[in-house]
Each structure stands twice: as C-alpha cells, then as structure tokens.
Structure I
Amino acid sequence: MRNLLELWDWSAEEILDLLKEAGRLKKAHLRGKNKPSLQGHVLGLIFEKPSLRTRVSFQAAIAQLGGSSIFLSGAEVGLGSRETVPDFARTISNYVSAVVLRTFKHETVEVFAAHAGCPVINGLSDYSHPCQALGDLLTLQEYCSPIEGRTLVFVGDGNNVARSLAIGCGKLGVHFILAAPEGYGFDEPFLKNYRRQIPEADLQQTSDPKKAVRSADIVYTDVWASMGQENEREQRQRKFARFQVNADLFKHAPSQARLMHCLPAHRGEEVTSDILDSERSIVFDQAGNRMHAQKALLEWLLK
C-alpha cells in the first residue's frame, strides 16, 4: 500500500509516469471520455484548514472516475481531541478507500498514515503540499517540455509549497531558485535532507529577485503569510515588499517566462493584477491541472 505524504518517497520515474497518465486523463476529459475506473471507491476528505482547490479538485476527480467522496471538517472530526488520531485512522479506514488529509501539523499526517488501513494523501500540511507540486509539474511539462534543464524561480517564502515543488523539480532535473528575504529561506534540516537525497539537483537561494528571474522559464509566487501566520502579516508585508511579482520584475525575466501561483492570490501584495491577468500568466491552467494530476494519483494508489 502506497501513500503520498511527501515527494521524497516517490522516484523520478514514478513522478514522470504519473504525469504521463495525468496528461492522458486530461485529454480524455477534454474529449468527454472519462472512464469510471474507480467505480465503487469512496474518498474521505478530512480538512482542518479551509480549502477551495484541494477539496473541489479531489471531489471532482473521484466523481469523474466513477467514485464518490465524504467530506469532514476539522470541527466535526476533532482530530486528537474528540478521539486520538490513531483511533480515528483505524476507524475511517473501514469505510473509505483512501483519505485526503489537510492539517495544521505535518505530524498529524504521519501519525494518521502509520495507523490507517488505506492509502493516505497529504492534501496540505504546515511543512509540505505534494499535491500542489504534482499539478505544478504537470503545468510545467505542458508549457516547457522537455522540462529537464528548465529554471523555476520561486519568489517568496520558503514555505510548504516551495519545499514540495523544490523536491519535485530536483528529482526531474529542473533548476530551482528561491528568491526570499534574509531569514525566510529554506530551513537547514530541509536543505540537509535535500542535499542527501537529491545530491545532483540544482537548488539555489538568493535575496535578489531581479537577479533570480534573469534565467527563469517560470516565475512562481505565493502569499506572503500562509494560514496560521496571520499575526505576522504586517511584518511580512514590510519584509517582502521588494519581492512583489509585478511588471517591473518581469522586465528582468526572459520574454518566454510564465507566471505561476498556487492561489488564492492577494492581488496587490505578492502579485499585481496586471501580471496575474496577463498573457504571461498560466495560473488558472495550473489550478485546473490539480484535478488531472490527482485523478492519476488516485488511480495509482487504488488500482
């Protein structure tokens, strides 16, 4: 039985196979040829955090594959308070084929998976967001094929999205540059693990966003204060002000560079509307690809 807790656990070959299948499923969907390959399967979605793209894309994915879903909010479940995480994992495994967890603490995902009797998917934790990375890699493949040797510049915080995307890029030979203010880059334990697991990968960090985007095929950004960091918002707005992705920053990027953003976007903060809505933006194709990548993932785990 396989899980998707972090992309560390998946080889480059497995990720490429999954992206190939995602592309096939997307083409079939656009032709109106969805096949009920997971008929009878039930997907459990347990979300401690609010969600639009993760929840709806997974619910649509399992429905298009012929299955169904059950959604439970954190308030309904009370993970770790109403009953222990291991007890809940053992119980719900009797009812569903797989579980998507969206949690505040990555430890919750790890403990849940250790006791569950069905595949567990990390739908976002404070430390990683592998499903977002898979959708991003599918988008990168569509717009920048072949992706090996391409350069993705993440302008912003070295957060959960950046970590998962850096792992995926490293495994597939994509140069990854994080442009972040001093003190907001990747943490040292992550970097140590990264160098150990993907020693051949090209991962760079800089505090100069204009220099960073000079070789970019993709300029990627995210909100400056993620869920759970609301009390840091004013401080982060000051620290990240010169890291806004706007027309001036794009002047320093190659003409073919595209914009990606995991959404939701705070327009006028990390990104300006003129860039987000421009022809250089592939943000909404990127959002749509979440569903197709997750369809491939569900088939992989359940078939």
Structure II
Amino acid sequence: MIRSYLLWNQAIDKTEMPKLVAVTGATGFIGKNLIERLIQNGYSVRALTRKLQPDRESIEWIQGGLDNHIALRRLVCDTSFVIHCAATTRGNSFDQFAHINIQGTQNLLEAIVEQPQIPRFLYISSLAAKEPQLSWYARSKYLSEQELIKYSDQLNWTIYRPTAVYGPGDKELKPLFKAMRQGFLPVVGKIENRFGLLHVDDLVAAMLCWLSSKEDIQGKFELDDGNPDGYSYQSLSKLAEHEWQQTIRCIAIPNTLIRAVASTNLFLSKILQYSPMLTPGKVNELQHDNWVCDNAPLQRVLPEWKPRIRLQDVLSTVI
C-alpha cells in the first residue's frame, strides 16, 4: 500500500517548469519529509538551516535562523512559494515560544513582502491553535496565525492545522507506540477523549496539492487521517491488539501525578536551562477532550487530496 501511495504522490502534475520553493524547518521531522518529496516531484528547494549543510542537486541551503533578517531575505528571494514549517514545541516560558513561533513568523513575513514578486505562503500551524488558552505553545501558534492574517492585503496565504503527525523521523509519538508494543497504553485525561492522527506522508501530499493548485487558497484548514470521529485510547489499543495479536492495557495516569511531574520538570528546566516537553500546559493539551479534525473544508478546495494511509497499515513501521 505504501508503495502505491508513493507512486500516486509522485504522479502530481509536473507539466510546468520547476518552481523554487523556500522551506523553513527543513531539518525537522516534517521538513525533512517535505523537501525529499519536493525534489522527487521536480521542484527546486531553498531551505533555511542553523547548521551548515552541503548543497546538493535541487536544494540550496541558507544558513541562519528566523531571527536572521539577511538570511530570511536570501531564503525568499525570487521564490514562487514559501512553506513555513519551523516552530518550537518545547519551552519553559511563553517568551521562548513567542521568540520562534510569533516573532520568527513576523520576521519571515517582513522579508516576503519586501520582494518585488510576492510568493504564495503556506503556514504549517497546529490544531492546538484552536485552543490557545491551554498552553504557551497553543497560544503562540494562534498568535502567529494572527500575525499572518495581518498581511491578507499583501500576500496570498494558507494555514494548515494538522493534528498529531507521525511517521518516519517522528520523536514525539514514537514513545507512545513503543509503549503499546510493550503491552500498555498510558492514558492522560479521560479514556473516552478523542484525538486525530495524521501520517506525515499524507500531510506532505496536502502540501504538494497546495503547490500544484491553479487557484489561490486562503483560509485555515484542519487535517487528520479521516478516521470517523478520530480515535479514543480504547479504540487505539483495540486497533493495535488486532494488528499485533497481543493484549494492550490502558493505564490511567492520575491527574495529580502527571501534573506534579510536569510542574517539577518545568521548575528544574529553569534551573538547569533546558527546554522541557512535559509542562503543565502540555498536560492541558493531552487532557483536552477533542482533537479531531474536519477535513471537508480542505477537500472542497483541494479535491485531489485525501488521506490515504491508515494507522493500522503502518503500525509496525512506526516503532
């Protein structure tokens, strides 16, 4: 199935001359998968990187970060499209999230609107932006979207809000799948809470469909794998039991325990100067009762896109 999916993905219209696509976050999980698929589909890529990377055919690396205005101007110069994947998901203060997710986005937008020919802009946000009150991360993603909306009269923009993304290179959901393989599924919040999942290849396919669209697409669009009503902890464990032919127990983690661990982690991170993943805000996100997407608005404007990878088909490859 994966092979046929990749062949389909590579069959996206290549009749036009290759166009230059600028990508931020190109060394991250989603970005790495994106640039490989862009090159496979005949695009030229210019990508931002903090660490020196060797150029290769069809890709030019621009060294710098989202706070480097010169690098950002070089990144977007003469491009047809900009895909903004860069973000931080870890931090021990709102300011840490704001510096990258809000100010970094603002810096990139300023560089774009300086161009004589303004490229189309795709921002890879997060479904968390729907609930900005839950965490510093969610708030920063929501406010970064608001920065983009301010430029509505100057550029054509699209926002993707994917749910939890998994696949080759993923580090955040992989521990969950590993725990399931060992026979238990940790439950944070209520066992009936629902959430969506999305394979990175389906997310990248949605980006490629956006690139090949002849129409300007403006708006915010949610993406998940299309599983009706998403998943619950129970349905996820049952699915894995069926695929792996083993028993998987759902283990509820007490609220007082997970919050104590998160608060301690946040306290220590400020002393030891590291960026934590598990914080009280992250617990709020994990305990939220509904992270299911509605793909219909995106499929109305990009009817050629639909999620094609089911979790049960790739469970053995994600651990």
Structure III
Amino acid sequence: MDRIRVMQIFCRVVESHSFAGAAKSLSIPRSTVSRSIQDLESFLGASLLQRTTRTLSLTPNGSLYYEHCQRLLSEIGQVEAMLAGSTTTPRGRLRIDMTPSFARLIVIPGLKHFRSRYPDIDLVLTLGDRPVELIQEGVDCVLRAGVPADSALLVARRVGSFSWVTCAAPDYLAQYGVPHSLDELQQHQIVEFHSGNTGRATDWRFTGDSGEHVIPVRGSLAVNDTDAYVACGLEGLGLIRIASYIAAPYLRSGHLVRVLSGYAAASVPLSVIYPKNRHLSSSVRAFVDWISERLSAAARV
C-alpha cells in the first residue's frame, strides 16, 4: 500500500465530503477511492469514517488521523517544492475558474505563449463569477477580484490589480453632455450592474478631496452579465463603470470615452486563490507567474 497516496485520497474524501467528489477531483475511479479507504482502515485497525446513504463524517479516530495527515502532507509538499526549485517541469491537469471577461480579454489572447512555455500542462478553464467550492468541484484555483471571504481556509496570491473606469459612448455624451461632477450624475442615464452574488445593483464608490462618496446606482436598465453591460455602454444606453482592463481597448479605439477621471477609487486586487491546506503546486505556481507577467504588461488606462 502506498501510504502517502492513501493519505492523500483519505484527506480528499474528508474535504470533498464524499467518495465521488474525491474521485472526481483526483481524476481516479470511485472504486479506487473506496478500496483505498477500506485498505487504510484495515491497515490501521480503526474505523475512520462514518458512512450513511446521505452523510459522511469522521469518527474520533478519523479526526485525529486527518489532522496528522494534513500536517504530514503539507510538510512533504513544502520539502518537495523547496528541493525541486525551478528544475521541476510543471505538468498535469490544471483547472482554473475565472470570469468570462477576464478570460476573453487577458488569458485567452496569451494562451499560445502559455502553452509554448508549459507544454506539459493540460489547462482547463471554467468561466463564471459564482462562489466555487474548490475541493468539492475539483478546481485547483480561482482567479478573483478582491479578498476571499473565508481567509481562514483559503490562500490568496495577489497577481495584479485594476481600477474602476466610468465611461460612455461618444453618441451618448453628444446627446446628454459630459458629467464633470458627481452631483451631475443625477441628470444622466446610468446602466445598473446587478451582482451575480447578491442580485442587487452595485453602487459606485469614488474618492475625492472630501473623502469617499457612495453613489447609489438607479436606472431604467439593468443587466447581470459583464459583456452585456459593456454592450449597453457601447450602444449609448447610459454611463457604465467597468474594470480598467476591460475598458482599455474601447478607450484606445474611441468607442468609449472616460468621464469623471478626477474622481478616483481604491484599486482592486486580483488574486489567484487556492485552499490553504495544499502546498502551491508547480503548475499553479507557473500560472501565477505567467498571469502576473500578463497583467503587468497590459496597458494601463
């Protein structure tokens, strides 16, 4: 019995709350997971898991064993990463979740370069902005704006940042005029963006000489998809506020015009997030390094 491998399988069962979830995240048959746990319990002479048709929980012995497995596997991973250094060629399947707009504008245009640099990594991109259960869903890491809500269980490696840009189509500004102050926003059409997490309109926050200003966004048009939101701005349906990496190509082409540039806002961090109890694999580290380069090379607004 490969005790290290069986420990890994046992930990993944616990973290996934199911045999099927562990099998999916490890890309192995469910029967292999089941047999490994049976062999482990037989070897230890102790029951580690309490199984019913609907639930899976740890026994007292299982809790003790899981705690020690976590520490041992973490230490092994750290030593391996330290000894391997930069000589290990990143390889294997790497599944990353990110927003569709970030994939379309930043990641996909550079994938030829990524694949030429890391030919042994099989990259799987899943697109969305909903909260992801990394272990249960077999996702290695996610790329998100902001700071993870559950920082006790997750590690966020900052890879860049962006700023918010308020803009509109030239046709819109020709019809309604250019706003020069926040008070003038009351006279303008504003497209609402509804967060996929909260379902509510996202307020606009600005920083000026007198501190932070929160502008409640109320309009006659609302969308909950970033690409649709940008399309509304391009069609001249109102003012929009988008990330600088999204705005950059449209500002360069003149399809959108920046307004209220004198009102700034705190920059928003972009982070690669992965579970705290896993060491940073060589493939995740490769993606972190590459996307950091992509973001630092991207044109700033």
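Bear in mind that the values in this text are calculations on the coordinates, not laboratory data. Because the structure is predicted, anything quoted here is derived from the model rather than measured. Cβ atoms are built from the backbone, for glycine too; each structure is taken alone.
In this comparison of I, II, III, the computed figure 0.4 for distance in nm of label points 7 Å out along Cα→Cβ at positions 20 and 60 is attributed to II. Assuming 23.8, 79 is Rg and Dmax of the Cα atoms in Å as calculated from a single structure, say which of I, II, III it is. This figure was derived from III.
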